[in-house]
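Take a look at these structures.
Nothing in this text is a laboratory measurement; each read-out follows from the coordinates by a stated rule. Note that the structure is predicted; figures quoted are calculated from it, not measured. Cβ atoms are built from the backbone, for glycine too; each structure is taken alone.
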Structure P
Amino acid sequence: MESIFGIQKVVNRGNVIGLKAPRAFWNLECYDRYGNLKWDILNQHNLITNQGLNANLNIMFHGATQITTWYFALFENDYTPLVGDTYAVPGYTETVAYDEATRREFVESESTSKSLDNSASKATFTFNATKTIYGGALVGGGTAATTKADTAGGGTLYSSAKFTESKPVVATDILKVWIMLTAS
C-alpha cells in the first residue's frame, strides 16, 4: 500500500492495481471455397502500440479529432510487433493478396460491459494467391487508411498481433476476422 495525501492505493511494481490498459483479442476463421472450416485462431492477444495509446488519451482528454473508421491489415512476414511500431513504420509487410479493393473495415458494436467487437460484422478477405498469414493490425485515420499497404497516409496503428502460429491461405480461401477490444 502506498499513501499520497492520506489516500491509499495498492501498487504492484509501480502500477496501480485495478487500472487496466486497453487490450484486443483477435479471432480468425479460414474457409475453403466450399465453405468448409480449414482452421481458426481464437482469442489471440495482441499489443496496443504507443501510438494507439496516445491516440486514446489525446482523443478522450486533449480534444484531438476522433478516428471514426478503423481497418484490418494482415501481415505476411514473420514479424513480432513492438509497442514503438507506428502506422508509418509498422515493421510488418502487409498482404495485398485478396480480391477486395481496399482494407476491410472494422464495423464495431456499441460498447457494453467495457468491451466492443465486430463479431456481428466480421471482416471478410477473399484470397487470390497462396500466402502465409503471421499476424494482423488495426489501423485508422490519416488520408489513405483504406488503401492496402499504405504507410504514408499519416494514420494511426492502434494494435498489432503476431499469431501464436502462422497460418496458410490459398487462392479462393475466405478469411473472416473479428476483434474484441476491452478495457477490463
Structure Q
Amino acid sequence: MSVDGFVGRQNGDLDWMTWDMDDKSANYINELTDSVDTILMGRKMTDGFISHWTNAISDPGNPEYAFGKKMIDKPKVVFSKTLKKSEWINTSLATGDLKDEVNKLKEQTGKDIIVYGGAAFVSSLIKNNLIDEYHLFIHPAAIGSGLAIFGGVNGLHKLKLVKSIPFKYGVVVNQYEPK
C-alpha cells in the first residue's frame, strides 16, 4: 500500500513499490505465509498471481523458487461469479454468497487464511467485516490516486494497531485488528 492508501495505480500497475527486501522482511513474510494453509483471491488477479509463481518455480535457481513453491503448493480459493471451473493448480472456486463462503472457510479446522487481493475483492471483504487481522505493507511512495481497498467501506472503519515493524528498505508493516 502507498502512504496515501492505494494498493495499485488505477490500471493496477505496481511500479511505485519498493522491492529491495532484506532478511528481516523476508523472514516476516515467510513466517506470515507459514502461519496459513489457505489463500483467498479474487478472480481478476488470479491469472497473474499463479503464472508469476509458476514461472518462479520453473527454475530451481530462481531466488523466488522456495517462496514460489509455497504459493503454488498452498490451497487457493478463488472467488468468482462467472467461472464454472478452476483451471489452476491447487485452486478451488467459491461462487456463492461472499459472507457464507468465507464463514464456511473460517469454520474449518487448520491454520489461518490469508488474502492476496485484488483490490475490489479485498474491499468487499472489508465492507462485509470478514477480515480479522490486517498486515499492511506501507511502501514509501505517494501515488496520488489509484486502487483503494478501503474505498468501498461505508462509514468509519476503526482499526486497533497491534504492532508496527519498520524495515531498512523503507517499508513499514502495520498489523491491525478491527476495533
Structure R
Amino acid sequence: MRLGKRDWVACALFAIAEGGTAAVAVEPLAARLGATKGSFYWHFADREALIAEALATWEREATDEPIAEVEAITDPVERLRRLLAYVMESDEEGQADVGLLASSYDPVVHPVFVRVQAKRFAFLERCFRDLGLPPAAARHRARLAYGAFLGWFEQRRAAPDKPPSRRELAAYQRAVIDVLTSQR
C-alpha cells in the first residue's frame, strides 16, 4: 500500500494533538505509518511543511467545512442542531480539538488555534443572535455551546473503554440544543 500526503498529514495531526509540535518527528511518524523517511520527503520538503499542512487541514476540515455545510440553513435551531451533529460524528476531529487545545500556546499552533476559535465563536454567536438573543447573551451561549462540544470529547478521551452508543450521543446533542436554545 502506497502512502499519500493525506496519511502523513493525519498522522502528524494526531501527533500534535497527542504531544504538541515536538511530537512531530519524521522517523517516529514513519515508524507509526510503516513507511520510510523517503516517503515523507516525497510529499514534504521538511517537518515544518508537514506541521503547516496538518494545521491547515485541521482548520479546513474541523471548522471551515462544517460551517459551510450548515450555513445556508435558515432556522437557527436546526442550524445549531446540524452543526453539533456534524462535528460530533467524527471522534478523530473532536479528539484533535481537545489535544490542540492543550498545545494552543505552542508558537506554531497558536495563530491557527486563535483563528479557528474566532471563526467558530463568530459563527456560533451569529446563530444565537439569529434566535433573537442580544449580543452579550449570544456570546455567552456560544461559549457554552463550544464548551459542551469540547467537554464531550474530553470525557470520551478520559474513558476510551466506555464509548457511548449512537443513542446516547443523540440524546446528549438534543439536551445541549434544548438547553442552549431555551428562551428562559
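Summary table below
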item	result
For -2000 (helix-only ellipticity at 222 nm (-39500 (n - 2.57) for each DSSP H run of 4 or more, over all residues; to 500), calculated) the corresponding structure among P, Q, R	P
Top of P, Q, R by distance in nm of label points 7 Å out along Cα→Cβ at positions 24 and 160, largest first	Q
Which of P, Q, R leads on percent of Cα pairs over 27 Å apart, largest value	R
